[in-house]
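These are the structures, in C-alpha cells.
Here, each number is a calculation from the coordinates, and none is a lab measurement. Just so we're clear, the structure is a prediction, and the values are computed from it rather than from any experiment. Cβ atoms are built from the backbone, for glycine too; each structure is taken alone.
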Structure 1
Amino acid sequence: MNAKILIVEDEPAIQELLAFNVMQAGFQALRAEDADSAWQQIRGNVPDLILLDWMLPNISGVVLAKQFRADTRTRDIPIIMLTARGDERDKILGLESGADDYITKPFSPRELMARIRAVLRRHLPGLPDETLSAGGLKLLPASHRVTAKGIAVELGPTEFRLLHFFMTHAERVYSRTQLLDQVWGTQVFVEERTVDVHIRRLRAALEPVKMDNMIQTVRGSGYRFSITTT
C-alpha cells in the first residue's frame, strides 16, 4: 500500500522522525509545518491520510481539522491527531473536531504504524459498492454519497462507515465494543467513548434532514439503526 501520508508537524525533529517511520513502512511522506503549508501540499498532491499535530503555529490542529472537514477536497481524508494532551476531554475535543483517531505523545513507531494501517484499512475502498436505501435515506459507497429524500448529507469517513454498517444491520442492537470491532476493526487501539463521539457526529449530520432519530440509543445495551421510531 503506497499511500500518501501528509505530516503536519511544526517541530523539525518530530517531523523528521515521523517521515522516517512513514517511509520505512512503505508509505509516501508529505510534509508541512503549519496550516498554510498543509493546504499548499494538498493543492499539489492530495494525501490518503493526514497526521495532524494539535499544537501548530497560528492555527491549532483542532481548528485545521474542522477546516479539512468543511472543504470538499479534504472532507473524506482520514485524520489522526497527534498531541501531548492526554485528558479525556481533550481526546473527545480532538475527535469532535473531525479526527478519526487520536494518539498521545510519546508513542512508539509500531503503535503509530498500526494506527495508520488500521485507519487506511477501514477507509472507503473496502466497502461493497451496493447502494443502500432505508426510509428515504440512500447511501452510495462507490461515490461516498449520502442523500436524504434527495438532499445531500455530508459525512466524514468514519461516520460514513458507521452508517454503512448500521444500514446493513438494521434493527439489531450493537454494543460499543461490537461497533468498535465491526467498524474500527479489532486491531485498533481506541476507547469505547470514541463510538459515542462518532454517533453524535452522525446524528448531527442527519438532524437537518430530520433522520437523526434513526440512530437510536438502547439504554444499557448500545445503539440500533431503525426507520421505526418509538
Structure 2
Amino acid sequence: MVRIYLPPDANCLLSNVNHCLKSTGYVNVIVSDKQEHLQYLNIEEADYHCEKGLGIWQWASCEGEPDVVMVGCGDVTTKEALAATAILNKALPDLKVRFVNVVDLAKLIDQCDHPHGLSDDEFNKIFTKNKEVIFNFHGYPWLIHKLTYKRNEPQRIHVYGYHEKGNICTPLELAIINKIDRFNLVIGVIDRMENIGPNGAELKSRMLKEIDENIDYAHQYGIDKDEYSNWTWGEK
C-alpha cells in the first residue's frame, strides 16, 4: 500500500517522518523541498493534523457554510492558497472562504478503495457537497482528479498544479508560470463565482496587473518583491 504525504510546514514534516518510520507494510512518499517556509502549526497541532490527514484550518476560514473552498496541498501551494484567501477576505469581505489543508492524499479517495479514504459524508463535511473547490496542489493536477472522481459533482473541483513550465526562475515567477500563485487562484475564484459584482471585476483586473508587475520585477532584479518573499498570514 502506498501513502503520499505533502506536509505544509516543518512540524508537519517531522510528524510525517515520525509516523512513516514507525509504520510497516507501506511504501511511504513524503513530498517536500529544502527551502525555508512559513510555520503554521506547533508540534501538537501538527501531530493532530497529520494524524487526521487533512482538515479545515479554522483560523483561516469563515464561520459557517462557505461560498467557496480554498485548498492547499504542499508547502509552496499552501502558502499561495493562504495568500489568495487573505486577498479575497480583504477585497471581497462578503465572500465566505473556507480554507482546507491536505497532507495525506489517500484521504481524497473513497473509503471503499483505500483504508485511509473518507466516506462521502466525511468528505462533504470538509469540502461541502456542491460548492466550488479551488485546489492548489504541489504536483500534477490530473492526480487529484483521479482521486476524487467518485465524489459528488467532481467537476466542481478545480485543480491548480504543476505543468512542467519554468526554468531558472524566482519562486513567485515559477508559481505564476504554473498558475499556482495567489493571483491566479484569486482569479480562479472570481471566474467561478456568480453574482460577485463589480468589486470582483476590479479585483481581477488588479490581479492581472500584479502578475505582469511581479514577472517584470523578477526579470529586472532576479528576485521577488519583499512583500512576496516576506509575506505572512494576518499582515495588514
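Here are the numbers for the structure shown:
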{"read-out": "Comparison of 1, 2 - label where mean projected area of the Cα convex hull in nm², for residues 110-205 alone is highest", "value": "2"}
{"read-out": "Which of 1, 2 leads on distance in nm of label points 7 Å out along Cα→Cβ at positions 22 and 38, largest value", "value": "2"}
{"read-out": "Structures 1, 2, by relative contact order in percent (Cα under 8 Å, 6 or more apart): label with the highest value", "value": "2"}
{"read-out": "Computed -13000 for helix-only ellipticity at 222 nm (-39500 (n - 2.57) for each DSSP H run of 4 or more, over all residues; to 500) - originating structure among 1, 2", "value": "2"}
{"read-out": "semi-axes √(5λ) of the Cα gyration tensor in Å, for residues 6-133 alone derived as 21, 17, 16 - corresponding label from 1, 2", "value": "1"}
{"read-out": "Ranking 1, 2 by FRET efficiency 1/(1 + (r/R0)^6) of positions 118 and 214 (r between Cβ atoms, R0 = 30 Å, to 0.05), the structure that comes out highest", "value": "1"}
{"read-out": "Label whose coordinates, when FRET efficiency 1/(1 + (r/R0)^6) of positions 54 and 222 (r between Cβ atoms, R0 = 41 Å, to 0.05) is calculated, return 0.65 (choices 1, 2)", "value": "2"}
